[in-house]
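**Student:** So, here's a batch of structures to check.
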Structure I
């Protein structure tokens, strides 16, 4: 599934390449290329910035630069 399709389903916005394929879900710590992960609170921003996840679903009240 592509990031674009996930964003459409969630009624979210994409920052980055919407055509990237997502193959699995993982924690921020264990994520690798092709994985998607979730950031619900600001206290996880530093961990999210270091994550190798291809895409992050980010809560509206959290801001992360440079991630899909």
Structure II
């Protein structure tokens, strides 16, 4: 059984909102300092190395930081 993804497809409703989204992600990262602690820990431990993770959910500025 193969789990390889052959082609990724996606729809972007309005690419002009990308800068606003990046700003909101930066704001969330600044307001949620625990994200920095999690990032530092997981960069060192790399518990998900080699694993592809998919999420089917509404992505907020907060959860976007967890998905980086």
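**Student:** Out of I, II, which structure matches 58 when percent of Cα pairs over 13 Å apart is calculated? Don't skip to the end; give the middle numbers.
**Tutor:** Working: I: 58; II: 75.
Derived from the structure labelled I.
**Student:** Any idea which of I, II comes out highest on mean count of other Cβ atoms within 10 Å over residues 33-40?
**Tutor:** Result for mean count of other Cβ atoms within 10 Å over residues 33-40 over I, II: largest is I.
**Student:** Another one. From I, II, which structure was distance in nm of label points 7 Å out along Cα→Cβ at positions 9 and 25 = 2.5 calculated on?
**Tutor:** II
**Student:** From I, II, which structure was helix-only ellipticity at 222 nm (-39500 (n - 2.57) for each DSSP H run of 4 or more, over all residues; to 500) = -5000 calculated on?
**Tutor:** The structure behind it is I.
Taken together, the values in this text are just the output of simple stated rules run on the coordinates, not laboratory data. Not measured: the values here are computed from a predicted model. Cβ atoms are built from the backbone, for glycine too; each structure is taken alone.
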